[in-house]
Structure I
Amino acid sequence: MRREAALQPLSRDHHVALEVALRLRRDEAGAAERFLLFWQDAGRHHFHVEEDLIFPVLDDGAEEVQRAVREHAAIRRRAHQLAHGDAVDTIALGELLNEHVRFEERVLFGLVEEALDAAGLEALGAAVEAA
């Protein structure tokens, strides 16, 4: 599927997140540390961009937005636990991250692309790039 230019930076982040999720799901050595590096380098910022710029394009009461918000909270909680040395089921974290990314790519981003006209997508793209 060809992604609109406005969402491509976020899709690139998603690609990296899927690689991290796969390592977590395989329970590879160092996967938790790799997740934390991703979280600190890109994941946390990525969530803020989506919450500040992407989700508001859609009705905040929409089930798709509510699901994404719930998943963001769950991933944030696990990242916080890992960062503080608490036990986290990394396989479950990998599954959650994988399903979350696929949901956003397959469903949520499609809704955003449908909701905006060309000018709206261009403005969104500029805002995403500037964030």
Structure II
Amino acid sequence: MFKEVTPIQYHGSTAQVFSYKRIKVECLTKETLQRFYTLLRLTRPVTILETPAFFLIQYEKKPIIVLKKDDGRLYTLPDQGFSEKEIEHQASFVIRILRKYDLVEELHSKKIKMVENFEIERGKKDEK
């Protein structure tokens, strides 16, 4: 079972929270995703797996991010051993990369200040 994840890029005492309608998965293949990451010349390897229902995207030693093909939304797998903050931050990389190629519909972001202990106020997220 997957859990939907909100992409959040953390910047010290602030965070950039992304909201979006969907990612244009009909324009993606494993090869195109791999190409986008290759163009970034990342220092860590990225593993991308494609199934008929979703893509699995994982940087080395980072949380797995799931991009579901039926709704174009980002999810995560439970019990990976990473904090919610680490998972959200990892999802923000996916959104920011795909944004460069105009593959995110109705993308909006909002910068917020972190509260004490660099935490953001969280609401409950539905599991899907």
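Bear in mind these aren't lab numbers, they're just calculated from the coordinates by the rules spelled out. Treat the numbers as computed from the prediction; the structure is a model and nothing was measured. Cβ atoms are built from the backbone, for glycine too; each structure is taken alone.
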Relative contact order in percent (Cα under 8 Å, 6 or more apart) from the coordinates reads 43; which among I, II: I
Mean projected area of the Cα convex hull in nm² - structure with the largest value, from I, II: II
Per FRET efficiency 1/(1 + (r/R0)^6) of positions 28 and 60 (r between Cβ atoms, R0 = 25 Å, to 0.05), the highest-valued of structures I, II: II
If helix-only ellipticity at 222 nm (-39500 (n - 2.57) for each DSSP H run of 4 or more, over all residues; to 500) is computed and equals -21000, the structure in I, II: I
